[in-house]
Structures are given as structure tokens and as C-alpha cells.
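Take a look at these structures.
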Structure P
Amino acid sequence: MNNFVQTIKELCKKHEKVCMFVDMDGTIVEYTVFESEEDFLKNAEIFEYARPLTSVIEKLEELEKIPNLTMYILTLAKNTAIVGRKKVWLRKNAPFFDQDKIIILDKETGGYTHQNKIFVKTAQISKVMKETGCDFAIFLDDNQRLLREAKRQLSDKIETLHISSTID
């Protein structure tokens, strides 16, 4: 069995109600690097047609069956057009994620700013934990700064995992 899957299963055995937060770009979907911000914004369709990282998605689909684990998508988008494209991508490539468990923080509508970008995911994780009664969180992302900040703030209430932990 995969070490990543086994790690999550063991964490779920130790806790009553677990929430898992999964990033999209660079985590379950191939991250495309553009030469400029302008090029990035002109290519919003990339978020609908980007290559899924199927080995990660398959592991998450297996984990979705754990009874005391609730999985969330937690990702950022620079504008509302990208939000829509990401939702289409998820319906097509990872339909096991409940639509009401998709959290896309939109910069255009004030979901985050350049200044608070490093803190907003942790704040969202805390908010969901409080609202749902989760006693433990798992955070899977490709950004080490975000993972470190979540661990710093939530300490023993969270396990932070870099996307590389899913690779055998």
C-alpha cells in the first residue's frame, strides 16, 4: 500500500473527525508556468483543460471512502473566470469531491490579497474546522510556505503534507 494513503488512514484512526484540504494547482493538476502575469490572465482556459495528476487523484479517491474523513478542495484563483474553469475541471477530473466542499478563494472578489496570501488558507482551514467540528486537519499542498504557516498556527491540530509525499 502507498505510504501516503497509509499515513492518512493512520491519522484518521487516531482522530474522531478529520478534514482534509487539498490544493489544486501543482497538487492535483499540472501547474503551468507563464512568462508574465498578463499571459497568465489571458489563458484562463488552461484551468479547464490542464492535465490532471491522475496518480494523486486516484489516491484521494481511495481516501474519500474513509468514513470519518471529509475532503475539501482549498485553492486560490486570481479572478472569477478562473474560479469557473476550476469548477469545470473538478467536475470532469475529480467528481468525487462534493461541490459544497470546494473552496476557491478569489482574489478579484477579495478572497485574498498579495499581502495575506500566505495566511488565508490556514484561516479557511481553521474556520471549516470550527464550523464542522473537525478535531484534526490534513493539508496537502505544493507550497512549503503555506504548509509551514499552517503548521505554525494549528500546531498539533494539523498534519501538513507536501505533494511530494504522494510519490512512491
Structure Q
Amino acid sequence: MKKIIAFAGSNSKESINKKLATYAASLVSEAEVTVLDLNDFELPLFGVDLEAEKGIPENAQQFLDIIKSTDGIVLSLAEHNGAYSTVFKNLFDWMSRIEGKLWSNKPMLLMATSPGARGGASVLDVAKNRFPFMGGHIVADFSLPSFDENFKEGQIVNSELNSSLLKATETLQNSL
């Protein structure tokens, strides 16, 4: 059985992106899913001086090892001011100091959602342009606009959007 990880680029305890990532991962059949929480991988704020003084934090290496050991990735990014959340960018920066191709060419379903009508489109574009340089093998992407209207009781209630996500998860499944 293939193993996939799902996580949100957020440290919110009520993360809508974590809810979306968990739901999307549940749609991938014949896969063992591990849902990760960035709160379990606390890291100091990246800085070259800190790295020189103390080295790479264990949690950054641990997260990178999890990526390397999985067959696929479901990631939903939170959008803060049009870019990655600070917690995700910090993890991303630490892992990139260990290995430049940190995504290890694992098949990835890349997503974003937000309460607004753009559904995290800006951060999704940033990641889609950046991740391939970092070993990101994005096989599908998905944006869920207006989270509060389109996601209820653990699933997408808009049939057109749900159909789009089903196609994206099928693409991921076929890439594993």
C-alpha cells in the first residue's frame, strides 16, 4: 500500500487548509494517509547566524525525512498577504538548507483555500512557480474559494468543485 502525507502550510489549530488537505487525502484510495501538523515541528526562526551557531534543528530534519519516506504529498497552503504563512516559510527555509530538492520529486497535490473568493490563488501561484526548482513534482493543483460556503461537515458541498478535487486526487493516485 502506498503511503501519503497530508498537511497544511499553517499552524492554526482550526486550519481550514488542514481540513481541506485531510479531506483530499481521504479521497485517495489504496493509500495509507498520515496527517501532519506543523505545530508538532516547532522551529526557531531561520537565520544564517543561528544555523552557524546551533546547526540544523532536529524538527527540520525529521520533517524532511518524513517527506523522503512517503510516496506522495497532499499540501494545502494558507495564504498570508499573498504568500506563504510564516510557519510554513520557516520550515521550508530550514529544510532547504539540508537539501535543495527538499520535495524529493514526490508526486504532489498542491492546494490552497481561503474564506475569500480567490481561494488562496496567490500563494498557489507562488508555490507552483517555486516548488519545481526545489524537487516539487506537482501532478495536480486545486483551489477552493469561499471555504465557509463550499466546505461543510468535513467535505466539499459544491458538486462542481468536489468533482474538480476528485479529478486532482485521481491524478495523484495514478502518479503514486
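Summary of values
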| read-out | value |
| --- | --- |
| For distance in nm of label points 7 Å out along Cα→Cβ at positions 44 and 68 computed as 2.3, the structure of P, Q it came from | Q |
| Distance in nm of label points 7 Å out along Cα→Cβ at positions 4 and 156 - structure with the largest value, from P, Q | P |
| Value 2.9, calculated as distance in nm of label points 7 Å out along Cα→Cβ at positions 36 and 52, assigned to which of P, Q | Q |
| Comparison of P, Q - label where distance in nm of label points 7 Å out along Cα→Cβ at positions 12 and 84 is highest | P |
| Highest-scoring label, criterion being relative contact order in percent (Cα under 8 Å, 6 or more apart), among P, Q | P |
| Read-out distance in nm of label points 7 Å out along Cα→Cβ at positions 20 and 100, computed value 2.1, structure in P, Q | P |
| Comparison of P, Q by mean count of other Cβ atoms within 10 Å over residues 132-139 - largest value held by | P |
| Structure responsible for 2.8, with distance in nm of label points 7 Å out along Cα→Cβ at positions 108 and 140 calculated and labels P, Q on offer | P |
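Since every read-out is calculated from the coordinates, none of them should be taken as a lab result. What you see is a predicted model, and the numbers here were worked out from it, not measured in a lab. Cβ atoms are built from the backbone, for glycine too; each structure is taken alone.
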